[in-house]
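None of the figures in this text is laboratory data; all of them are computed from the coordinates on show. Model, not experiment: these values are computed from the prediction. Cβ atoms are built from the backbone, for glycine too; each structure is taken alone.
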Structure I
Amino acid sequence: MKRNHVIDSIIDSGLITEGAYIVAGVSGGPDSLCMLHALSQIADSMDLTIVPVHINHKLRPEADDEEDNVVRICDRLGLDCYTFEADCKMLADELKISTEEAGRQIRYEIFDEVAAQIEAEHVPRNNILIAVAHNADDQAETVLFRLLRGTGIHGLAGMPVIRNSEAGYLIIRPVIDIQRSEIEQYIKDNKLHPNIDASNMTSDYTRNKIRNELIPYLEKEFNPSVRQSLRRYAELADLDDTLLNEIAVSSMEGHINFEQNPERILLDISEIRNNPVPINTRIVGFILQTMRLEKYATFELITQLTTLMYSDNPSGSIDLPMGARAYREYDTVIFTDADENYIIQPDQSLRMIPQVMMIKDYHPDEDYMYAVFDFDLFNKEHPGRVGELRLRTRQEGDYLPMKKGSKKIQDLLVDSKVMKRARDSILMVAIDSEVLWILPSKYFSGRQEKEKGRFSPKYSVSDSTERVLLIEIAENI
């Protein structure tokens, strides 16, 4: 193996553990291609399993060619590439966010899905890493971008070298200490052929303006080492942020309780309200993160919640995003997903339409929500029982078949982070206790489950399928 600074930096970072399975995000650009190639060079010596993942965002005419290039590169490296297509524009329009942010959300959700597939093959969760290819220059640009937007010390710490994904897998940045110029030299030395995103050369996005215009201006007019200064500032901010977080965690010990029935977080503020504000803002941030509300943690919301702690009024309440609430009862602040007595009811307006047809006649109505299965496989397991399929909510003993074994519906809903009060609202198509399809619901945490639901792989349609069982969901007439 030819060693150089890039490979040495990745090894010395300590982020890569021997025997790890690494889900590597690969756009095919210089950064991700450098990371993928470097990881492939140390794979044998460190017993690594590299799983490249490419997401085609369908935003540019050359996207398909870039996908093909990534697949060819992976083939030459002896790696099987997982490719996905995603409609970033549709998600951006739906959530009223930029296509850039939509793409980021989609990428990390897909990385989690691939990691979950690896875990389902009996690989320990702590042996799975998700690697993304942000470099040292990206870090400097991020710090400046956040500074311009008015971030706090946590934001000024930049992108963390390691963090948890939404699903709890470790995300690492193996090339975060490597400068863009070093990556370009690595690409040249190893005769690699990356995809070049021409949009990065334009100033259509704020981040591109910072990269192409602002930083060069600052380097020319003020400080030729401004990138290094920004990275050093991030390191110092991270040290301070880490210390404050540790103090906040220590301060919470013995003063926070998690209740299950109903699900509530109880914070005893009898002593905590004597803390300095910076400590309590972090305590509030931790609680919002636990409630999966961290993306709504604006300065205004944090201020409202800390004011609730410090107020001389022993009562008061604040409506939180997604129907959650925080209210104070004397020296206790109670955080809850919603009114504890409120149970979300299933949609009673839907009906199920099962149909059996030859596969050549299979043309689902796109206006309906639908699922399709191999009828002959289903009929072999449940002969003559299509009419016994039911659209209903969960029952005791329900399970969903998996590629290996099965999973209890209760466990699946918990793993999918469906709040307790919404679990009995989830509709599913079942026969006896076997679930074929869990319908999509906004209460799932994953995008795929929200849009399509979960399907049993037991009766999946294949090239040998002759007849299909089409299940459509329509409004009651």
Structure II
Amino acid sequence: MSKQVTLDARPGTRPRLTILLLRTLVVLLLSAPVIVLLLSIETSPSLVVEQQLSAMELSRIETLLLESTPQSPGLASRHELQLNSEQLNLLLRYAINIMNLSSDWAAQTQLSQHNLNAQLSVRLSAGLLPMYLNVEAGFIEDDNLLTLDALRIGKIDVPNRFLQFTLQRLRDDLATGNVVYQDFSELINNVESVELEPNQMTVSMQWDPNLISSIGNQAQQLFISDQDQQRIIDYYAIITNIAAAVPIDIRAVSINAFLSPMFAAAQEKTLAGSDPIAENRTAFQTLAIYLNEESIAQIIGEEAAAQIEPAPFIEARLQRRQDLAQHLVSIAAISASAGADLAQMLSTTKEAYDARYRSGFSFSDLTANSVGVTIAQLATNNPETAKIMQGRLANLQNESDYMPEVGSNRDGLSETDFSALYTDRNSPQYQERLAEIQTLIDSRPLFSGLLQ
């Protein structure tokens, strides 16, 4: 006689089974993100890259930046950019360095026929159990453009269908009212073709200076906090008052006419409890916008700028030259915002660009740039020196307190003339000239006792 198995039909049995099933499903659902996280996070990096850049590599980056810039960046034109694997990875390392991520981030790309493979390793924590997020992405040529075709996060291979669905949803969400994405989308639309070869990537595009400027402005605004925005508005009001007080028959003033009252205000704000580094940084940013006759909307956005009356423009000069004042303050703003290394790189690349395409290499401009970097470094390095610099800048007496005389410089050197005198920017002769300039700057009274 066969045995029969019957379900227990006693009251309450079925509800208990249902509850048990529901609990099991809830546990699985709640555990899924944890499981995904555990599979995504690893205890060792998939990529280790030497991040320290040598002097020779920095020089190569300057050359790359120079050769990648259109001859007339202010004009719309068709532009072609070519990079091999080594150059692309060098620029990646430099970008990671200037963003102060080099201790935790590593990135590398590999080029092959019609394919680009990118790897990223991010250290999430150190200690006894280090944790890393390792990402590998594969891009392919698709209708002369690059398309993300594969993505691996830790031990998880993201299904392609899910990847493409997610990317499309992300694009749709960003496209509705996100100005930054709209500008980047337009930039991508300006790319005519991307060709991937075993050791070279070639990008052909329409160069739109207005679009590039807009993207730069949007990127800059991303790093302006609400507190910094209010500081910038306050300093712009101070600039407005300074300019309005200048007699109408005076066309230009010394840059000190702006620096002294602005940093006196910064000192007062610091005494009232504000952050001296943030005050100094935003003072330089605001003054750079004004002296270069740019819109304040560039750093605080159109909506906030619409509430402010534009300041009357008064030309500021350094050693009777407007361009030197602009160089000093512009590089000081970049150095205070993005770091001295990037500011120095832009400074020397700009002079090399001028030597090749424009008015020629200028040691006077380079001197003003170096002064700007030195001032900004001391004014934003740490709270103590930031406070000292506020006091000294508020009480400036003469331009010679910080700026060496440049009247004897030989400026306007063409690329050929520069090469005849210094060979290149790695030569001992050129490095010696730079050291001489920095020694003159370091000896100025404004920096006395602050430089190591």
Structure III
Amino acid sequence: MKDLVNLSQARWFVYAWSEIYGWLANSWDYGPYGSLLKENIKNLWIKEFVQKKDEMMLLDSSILLNPKVWVASGHVWGFSDPLIDDKNTKERFRADKLLEALIESLWEKASDLQTKYSVNNLIPESWPLEKQTEVMRGEKVVNPNNWEVWDWTDAKKFNLMFKTSIWITDDSSSTVYMRPETAQGIFVDFPNVLRTSRKKIPFGVAQVGKAFRNEITPGNFIFRTREFEQMEIEYFCEPGTDLELHARWKTDCMNFLQSTLSLNSENLRFRDHDADELSFYSNATCDIEYKFPFGWWELWGIADRTDYDLKAHMAESKADMSYFDPVNNRKYIPYVIEPSVGLNRLFLTVLADSYTVEWAWEEARTYLKLDPKVAPIKVWVLPVVKKIWDLAKKVYSQLAEDFVCEYDEVGTIGKRYARMDEIGTPFCVTIDSANYEAWKVTVRFRDSMEQELVEISELNEFIRKRLK
């Protein structure tokens, strides 16, 4: 993980935010290559789940919503994590995450906790706060920063929403919240979408946008941050068809990870939530988990939320959230399937999965084995020597019409290749005088390091076919 973070910062993927002022902990900027990689992932998601599905639409709702939205959704009272303090160091932690680490360390003996503390499962986030406190103290859980056992406070709820104010006055009447998820904007706009799109159920609305959560313990690089981007879908369907559609969305999401992003299937798995884990309104929930360098963690959640959200907003706003079915001549509140994935977390997943170190001739070669569709730079143009830059620039201009390219004339050709490999560039086009006079250039392939002479007139089509 340390090597991955170092490469990300050295190769312009991710920077520490406001670093010249000493950094703000767990806040990150995406550099030139990171920004392109993130956009590529996002655009592939939109292509797969909006462009290629005729029943899907795209929405961009506001970050600041009427405060009543979060009352209706339950976020004002219920959107919280279990907070626990170390009385000696005054540090704050998520009790459920410390307990998860304890359970993982106990291996097969972890099941003893169920009998000892009368809990139904080994999923601490589903335990009552009192039970989390009891286990923390009873098992003498250590502070992960100093590995000493201290006095723990009682676990309590900590609301994750960021508050801000609008208007001139700064009182309770001006309080609004930075949205902690993009989903509620879709639910609130459901009547507008229904009226203007004229879609028939089942149909879905997708959204990509910023969300904000005042996480107690952000960390693991960009895995959990307070500011992030979500890619969410709300798929509206007829009650009774929801479980079948939930199963279909599980398959579609996994296919996107394996086929579109080319992630290693051995690092992915489904984890269906047990009955005692489910939210009271959910018929089914499944996480797609990925094996990160720090263990198996949730990557993508697919939830059957029934009609909970639309009914909640209907009750609070008095607006009609029902759908009229012209085929069966009846009205009903649609059920909703919600596949939700964090773009930043998916970005980290792509980096971790593609990070490759190979040994040859007692030397290590490090590169990002990115699917060419995902790679931030598709083609790197390199003149063998600097003095033929004018020829190389002509080739660059030709390629830049169709692909995101970069030009580099500094350093030895071997060092330039190594730099391109670490960025994950799938193709390097090398120009030398002799071949150029024959209207040819050399294309080098990142993974195999093999090279092929290609006619300049056919170069763009040659690259285009291999990008597919």
Check your understanding: Thinking only about distance in nm of label points 7 Å out along Cα→Cβ at positions 115 and 299, which of I, II, III has the largest value?
Key -> II
Exercise for review: Work out which structure the value -17500 belongs to, where helix-only ellipticity at 222 nm (-39500 (n - 2.57) for each DSSP H run of 4 or more, over all residues; to 500) was derived from one of I, II, III.
Suggested key: II
